[in-house]
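Scrolling down, you'll hit the structures one after another.
A short reminder: the numbers here are calculations on the coordinates, not readings from a lab. Nothing here was measured: the structure is a model prediction, and the numbers come from that model. Cβ atoms are built from the backbone, for glycine too; each structure is taken alone.
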Structure I
Amino acid sequence: MNHIIIALGKIKNSPFIRHNAVFLAGSIAVGVLNYAYYPVLSRMLSVENYGEVQTLVSLFLQLCVFLTVLSQVAVNIVANYTDEHKKLQIINELEKLALYASFGLLLVVAACGWLIKDVLNFGSAWPFVFLMLAVVATVPLTFRGAFLRGHKKFGMASIANMIGAGSKVIFSAILVAIGWSINGATCGIILAQLLAFGYAARAAKKVGFFRDSETRQFGRLNWRIVLPELKYGLLVLDGSAAITLLSSIDVFVVKHYFDPQTAGLYAGVSTVARIIFFVTAPIAQVMLSTVKMSQPAKENKSIFIKSLALSMLLGGGVFMVFWIFSQQITSILMGKSFDVYASLLPTLSLAMLVISMLNIVISYGIALRRYSIHGKVILGTSFTIFLLSIHHQDLNAVVYSLLFGSIVMLGLFCADAFIKDRIPRFKRGKHGETAIT
């Protein structure tokens, strides 16, 4: 009994557990609000239009990969740099770079919207323009949120996310109700991001985020400050793009190869399965802020194992519920019309659980700036894309291709870790002799 009390006391006093509890509670609230967006709109739009909205949201996640990259770079800088002035200089320059990139993407999409419309079988190119405006609006919010997470202000970061998620549902529902349809669903995201930025800007300013007289919002980029971080940014891009792509590529494959009715129904089931990924994603974010290059390897490894175990516990619990009550869950969250493909939910949920584990593994490598993960990420993602390109004759084939490809990718990381543990490393001494380490 005493051992149990001591163990509970350690858990209660653990900063890692406390940060995870705060951010996880906030993220669950955000997740509920984010997922409310889908069942609300699925009941307000036709199945075909809902499928287009789901495709737009998935495309939004892909387009925001570069923001995810720069956000994680910013978190790493805040967590590891001790010079406050240099820290703020780098983050402000990275934000400027992100704004330029988002405006560039807006111009490209505005010019090539007709082509994107034809490839994804949309009726108009306007939803893509509004989507890019949402990306632009997300930039300043992203960096304030990263600054708060880097300082372990997970409560403030969660409140900003809750404001954005909750207002997105309200604004989108109102705009769809007045007849804006798909464009209304996209414009709701823009308004929500701006509202969330208002809170995040005030919160970040209290923690110490500001722009000094040397740094302008727009103007020439200071490449001397930015370039040293871009190499690390490529590492983050590689890992983040792979995870983001794996978590939503099935929606694009089905949208491209199947009719709009099937794509819309599948998008609903995929939305439910991705709950597993979004429930466990906050754990990786806390780990990114907690693992530091200056800490002993044993301490970092302990944080990694705790993060992996917590992800398996939470994600596995949700998976079991989805496996046992697949039809009921699909019906409750998305509506009875989506029941026709509820049988896909168990397998698709298992794929999302594997991808959640990959997110922890890759995030750990990113936190420690381990550039050796590049090869495994590229190889694993390429193999999954190859599988989906040749094995998509029906929806089951798409789901199993995603699952098998993700398992193979996780296996690459496990095999590499096993080899490193089993094969001794040699360290050369100052007189030329070698010793096993």
Structure II
Amino acid sequence: MKIRHLRWWLCGLLFAATALSFLDRQVLSVIAPVVTEEFEMTNQEYSYVTTAFLVSYAVMFFLAGRIMDLVGTRLGMALSVGLWTVASALHAVAQGAYQLAFFRFLLGAGEGGCFPGVTKAATEWFPQRERALAIGIAIGGASLGAVAAPPLTVWLVGQFGWREAFLVTGALGAAWVTLWWVFYHAPVASPFVTDSERKHVEAHAEGETAMPARDSQPVAPPPSLASLLTRKDVWGLAIMRFLFDPVFYFYMFWIPKYLSEERGLSLEAIGRLTWIPFFALGVSNVIGGWASDRLIAAGMPPSKARKLVMAAAALLTVSSAAAAFAGSAAMAVAIMSVLMFAHGFWITNYVTVISESFPKNAVATVMGLAGMVGAIGGMLGNTAIGLVVDRFSFLPVWIASGCLYPLALLVLLATVGGAKPSEI
């Protein structure tokens, strides 16, 4: 059976994968006020639980990226999503903070492979002129998961209890793995792709490396890690994530607790509001990819187009600090939405820069390395947030969140040039 426009259907599967990854990690954030009260946890103890996720996520982001480049996208993504699906379901049997932290650790180990795998798959199936849009759609699923998490989780908790919410997400993950294993193959090996689409996919931009010949492994081994670590742009991309990932993890893990503790909102009110910033993120993921692709179509060099969009996004994130001074919870959420809208433009083009700067058999490795460094930054930032909030307030955290993207922009401009993959 041949499927017309198969690459876009596969992009839909990638969209679903990132949606599930954020749905699974957001469930605990939404019900944090309920779970921390039941387990009698302080803010500091809650930070340890979320940090357990980040510890394994940091390590596996890199290891899974390397594994993806060695074993192939199909098997690598199936293993990644399968592991985090089991881990998510196990949350339903947690009996205390320590067990909860262990299950979060397993969840992070599985989810570490998601974005390296998604980036690699988009690089395999989309030529350069379509890639930023495809990546924007694929990683835009993360915002859908984050948008769906608050109302879905609140509804499930109201109908059944907080433990059942984790069982539902586990069932969704199992369904995804089944669809992925059936339909995803490398372009030259896929039984579902039409001849015309295969030729379109293989019409690479000059300097791009060959497509994988089989689902199981690339044609050529990936560049050595030592050779990648000698590159200034690799370190620059990693440092950038160290700076901006803590802001994103703050929004992901702490906003429900902020709205509960400092704005006095109920769980139901939190469910009505916290999806809005992530909806803004989903919209901007797609627009951000489209915008830089359009600049390239108009004649701008790819590297310059991606950086221009990222620069505009970084300047917009400064507004995040104003959330601390908003006169109402709704106004605070509106300001948060501005940062998340900017993040969508930023992250889509950041990922695209990686996909266009390295050979296809190194993309997941570089993405994984940068993600690992970002998760370490998130882990340190997350622990610091618990300390600062318990001893002071959320104010210093909001101020810091408005400064870090501009710093990351300076690193981008100083370290990342316009090298072609063939130059590596």
Structure III
Amino acid sequence: MTTKVIIVRHGQSSSNAAQKIQGRSNISVLTEKGRQDALSVGNSLSDLKIDAFYSSPLQRARDTAEIIQKQLRNSPELQISNLLLEVNLPIWENLAKEEVQREFPLQYKIWKEEPHLLKMPVNGQDYYPIAELYQQGQQFWSEILQKHRGQTILVVGHNGINRCLIMTASDIPSSHYHRIQQSNCCINILNFDAADNVQIESINQTAHLDMPLPKPRSNKGGLRLLLVRHGETNWNRESRFQGIKDVPLNDKGRMQAEKAAEFLSHIKLDFALSSSLSRPKETAEIILKHHNHINLELSDQLIEICHGLWEGKLEKEIEQEWTELLQQWKVSPEKAQMPEGENLSDVWDRAISCWEDLVAQYIDSERLITGLVVAHDAINKVIVCHILGLSPANIWQIKQGNGSVTVIDYQQSEHGIPILQALNITNHFGTGILDQTARGAL
């Protein structure tokens, strides 16, 4: 029984347009663009059955929610929750970002580099905005999930609280607050099982806004990496463990690669790197048909986890011989040692080493460099966990559909801190906001 939570950020507000910090100020209103984008969100959700609908009480979020509600075919009553209020920044509210940087340089530096340590004096006491917002997110989940088991919940909030909802659901540390991007009217999807374990299906979808990929914060320098999972194979379709077996794409996998190629055709690529196995290599080659000037490099460090004696087997076959190990793989994957294969620490070490070498090679560019990286389910999950401050124990919390695109930015101005701009984009398959790719084994 899965509980699905769709989290939306409010549309562009007058303060967003003016580059002002809003916090819990309730002055700003939706711009015309904000209202139109809210309509687009509503249209993209109109075919879904929504069982519960929650919004922040601040008018920019509430107005967004009401516009969305009118587009839904069977909308439940809109419920207002103070647990969806935006981060409280009382000293900075309604100031332009440039004013805050100029008048509060030390605090602003802490905000950008160590947001969880930012404190402000409130009523003569030190107040920690992110710590309070993080607790607020935890409280929202403790109340909402129990109430709506097995249902689909729609939530309209703000930049900060949406980040903290995603973070608290998956134990991402509060220090990594700035590593998750939330564009106005973006869509995020979380799936919770009966024990409230989360799978992050997607973060910061913007294709419904005619913005296939979120825009980089700056074009002045740094690095954008487009992390793609290979297209489907027959073994994915059969839920057969692949590992390092060199299983080729099937026809659907090639179609997915073609769709990804079309989706990324307008992007100016500077380099491309792929796992050396044939399924990601062919996926990358199909994408690069639109980028003939790029030479594809291959890396053995990016090959899939070696499942050893499990490879080529179905889960029911593995369960007969390795019952306890299979259960450990599902519950505590970081502890599982594949028979005559690898463990996740092995995969983590080689994948992150490759990734960090790649970042170091391009991060100091004076112009924005964009690279394509095509790999596998476990590899991509490990990389995303690394960026979000998670560990190998958390890989099941990250979704990577066949042919999906994940976007990660590194900016010189942000001291090389990675920003997860978007996770597991699959809109290019024409299946809407939900990931409909094969569940498959690794």
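Assign the value -26000, calculated as helix-only ellipticity at 222 nm (-39500 (n - 2.57) for each DSSP H run of 4 or more, over all residues; to 500), to the correct structure from I, II, III. Computing helix-only ellipticity at 222 nm (-39500 (n - 2.57) for each DSSP H run of 4 or more, over all residues; to 500) on every structure in I, II, III gives -26000 only for II. If you work out distance in nm of label points 7 Å out along Cα→Cβ at positions 50 and 370 for I, II, III, which one comes out largest? Checked I, II, III; max of distance in nm of label points 7 Å out along Cα→Cβ at positions 50 and 370 sits with I.
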